[in-house]
1. To which of P, Q does the computed value 0.05 (FRET efficiency 1/(1 + (r/R0)^6) of positions 100 and 124 (r between Cβ atoms, R0 = 25 Å, to 0.05)) belong?
2. Quick one: distance in nm of label points 7 Å out along Cα→Cβ at positions 164 and 196 came out at 1.8 when computed from one of P, Q, so which one is it?
3. Output the label of whichever structure in P, Q has the greatest value of mean count of other Cβ atoms within 10 Å over residues 252-259.
Structure P
Amino acid sequence: MNLQLPVYLDNNATTPMDPRVLEEMLPYFTLKFGNAASRSHTYGWEAEEAVEVARERIGELIGARPQEIIFTSGATEGVNLALKGVLENTLTGKHIITCETEHKAVLDTCQHLEKHGYEVTRLPVKPDGVIDTDELQKSIRKDTVLISVMYANNETGVVQPVSEIGTIAKKHRILFFTDATQAIGKIPVDVRDDNIDILSFSGHKIYGPKGVGALYVRRKNPAVSLTAQIDGGGHQRGMRSGTLNVPGIVGLGKAAELCMQEMDQEYHKLRAFRDIFENKMLDLGNVTVNSQDAARLPHCLNISFGGIDGEKLMMQANRDLAFSQSSACTSATLEPSYVLKAMGLEDGMIHNSFRFSFGRFTTDEQVDYAIRIIAQLVTQHRNEMTSNLTGNSVFF
């Protein structure tokens with residue numbers, strides 16, 4: 001077996017750029033280097049046309065009109081623009097509803113809004129990681145302006161009942177924003193069918209470049225207005241000023257096109273990888289698949305092992321495998337995952353929980369290798385713990 005190590009199984013954190021994306025981007029660094037805002041010559045027209053093609057490709061992927069796409073530096077900026085932009089643009093309310101298991105980009109932005117006088121309701125989740133839509137309805141107030149619930153969770157892959165949430169929001173004439181960073185390109189997303197008013201995502205999660213993302217902002221029924229968070233020139237309908245990252249936008253558009261073309265094929269391939277890996281881990285016994293009975297993304301598996309030392313296993317495995325013990329955005333701290341904690345897992349089990357996320361370039365050989373390495377380490381840990389317990393009983 002000729003494998004490049006470590007085998008990469010952390011595609012929820014980021015994905016490698018597809019060579020086809022890079023190929024389309026390269027001319028816009030050199031020969032086609034124009035500013036898309038330069039309207040007086042060929043270089044600018046060429047750049048502007050490339051940006052519009054990207055808008056069309058992204059719109060097709062999510063069921064939006066091209067003119068409803070705002071380019072950002074990524075989902076975090078998109079989240080900030082969506083949440084702050086909506087709240088600062090309304091005089092009719094100050095209340096937002098979100099969820100305890102949202103990405104930190106949403107939770108931290110909500111904390112910022114609270115410091116400025118806005119009020120936030122954070123919905124709990126059931127043990128499977130899904131919100132209770134009855135609780136959502138009960139949380140709606142006369143001054144509720146926005147519901148913010150992510151499409152799919154970055155740690156567990158749980159897909160929330162987005163269509164139902166959108167219907168509730170529309171019924172109460174409340175705007176619905178979703179962070180769809182993990183869902184876009186993996187499962188079908190249609191902003192019209194799901195009554196989504198605002199949606200954000202990043203290029204680097206769909207085999208595109210880092211540092212670029214998109215924000216969908218509905219223009220009709222209802223039209224959504226946002227207060228800009230970056231001023232200086234009134235670019236992109238006044239919602240996000242600044243010179244456009246044309247090469248990045250071109251790459252994002254190409255990545256969106258490839259996802260549109262290959263999503264069905266990839267869905268079945270990645271789900272097969274996930275299910276094979278999951279079943280082999282369950283065969284080890286004393287293993288829990290978190291959110292196993294909920295709707296999940298096809299490529300993401302969050303799993304807890306009993307009878308091991310999670311940090312030790314991670315250290316032993318990281319020369320052979322790249323995967324996550326917690327979300328990449330919170331891995332700088334040893335605090336237990338707030339997502340799994342909200343689902344009711346105890347701290348000890350959370351520290352023994354791992355996320356494996358497969359991708360476009362994952363192979364059968366890599367999955368087989370990962371299964372073998374993890375199974376060996378789990379078995380080794382359990383044997384060592386059994387030996388220690390036996391030794392202690394003899395000593396006493």
Structure Q
Amino acid sequence: MALRVAVVGGGPAGSSAAETLVKAGIETYLFERKLDNAKPCGGAIPLCMVDEFDLPPEIIDRRVRKMKMISPSNVEVNIGSTLKDDEYIGMCRREVLDGFLRERAEKLGTKVINGTVHKLEMPNNDKDPYTLHYADHSNGKLQGDAKTLQVDMVIGADGANSRVARAIDAGDYNYAIAFQERIRIPEDKMAYYEELAEMYVGDDVSPDFYAWVFPKYDHVAVGTGTMRVNQAKIKQLQKGIRERAAKRLEGGEIIKVEAHPIPEHPRPRRVVGRVALVGDAAGTVTKSSGEGIYFAAKSGRMCAETIVELSNSGERALTEAELKTYIKRWDKQYGITYLVLDILQRVFYRSDATREAFVEMCADIDVQKLTFDSYLYKTVVPANPITQMKITAKTLGSLIRGNALAPAEYFPVEPIITK
């Protein structure tokens with residue numbers, strides 16, 4: 001039989017999965033409700049993604065080579081001196097990046113459907129097809145035309161509120177909220193952000209995360225994130241970041257306001273039957289940095305590569321056990337990265353004292369190099385033992401000076417490792 005796969009969601013995860021499948025000759029359908037979707041997002045991508053996903057220069061709005069970390073007491077630490085001339089963090093608008101990836105998948109042969117998937121009908125056995133019930137919006141009507149599609153396998157790339165996840169009873173996860181304003185500022189103010197992004201920490205901007213000012217094409221993205229999902233709290237935190245960055249945003253005009261849920265950890269079940277979850281639907285956002293774009297695209301690609309490989313390029317559908325190979329590979333490659341970032345968030349984002357210690361630690365060149373290398377190339381870079389010992393000593397020193405070391409019970413390392 002010729003394998004038919006439906007990918008629900010046309011963001012980086014879904015488009016990357018569809019591209020990989022269709023290149024192997026698999027009949028691929030990609031569903032996206034809003035083809036001009038501009039997801040609220042910091043929009044930072046690591047250098048390795050540019051090469052790995054063959055992104056053209058015009059996708060990148062800004063090449064950030066300097067980062068300013070700003071502590072609760074407004075101590076500023078400049079980061080970036082360790083970067084080589086050709087190294088940078090890419091800043092992009094999601095509507096541009098997502099549109100490019102989706103259109104590339106379509107040009108390769110993916111059947112893109114402008115539709116909303118309302119229901120995934122499950123088969124009674126492991127042979128019969130899955131039936132997708134969806135509203136086709138290609139006629140321009142808001143309600144769309146009711147249609148169905150039968151496929152052998154499904155990839156859920158439909159975000160934090162995934163209907164595919166609900167259909168397979170994938171389980172819930174905690175989520176944070178990212179709130180962001182796009183602000184167009186005067187040219188002289190914009191020049192300051194030419195190659196610079198800012199990260200602010202403090203209870204006034206986020207009790208458990210950070211706030212940011214990231215440069216984009218002709219504006220800056222100013223936002224914050226928190227796990228305390230409450231509208232009044234979000235507004236208060238956004239007011240906090242606007243006040244902290246007020247001088248640099250003077251004369252600015254808000255051109256867009258946006259908010260979006262961000263998963264805090266993977267779903268309990270990411271593969272059920274012949275259905276797999278990727279990206280935000282699976283819960284691939286990292287702690288501490290809150291990064292999601294690269295890991296979404298990578299999870300989509302890895303899932304599709306597993307399907308291509310084990311189906312012998314589309315000769316048959318995979319079993320649940322075979323499809324779970326994608327999860328095993330993913331956890332093996334990135335499990336330690338998620339663990340380390342989870343611990344960092346729990347240790348350093350607990351209080352303003354620990355945040356002061358965190359910013360102080362970021363001033364260290366060894367820490368900067370390790371951090372940037374890990375971010376840009378997505379490897380947990382093994383520093384040599386002497387450097388590693390130095391970094392550990394400096395971390396503890398910063399925490400002690402910031403009066404930030406708490407009793408052992410506040411460092412929930414063991415539960416993280418054993419869960």
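1. Answer by label: Q.
2. Corresponding structure: P.
3. Max of mean count of other Cβ atoms within 10 Å over residues 252-259: P.
Only the coordinates and a few stated rules stand behind these numbers; no lab work does. Small disclaimer: the values here were computed from a predicted structure and weren't measured. Cβ atoms are built from the backbone, for glycine too; each structure is taken alone.
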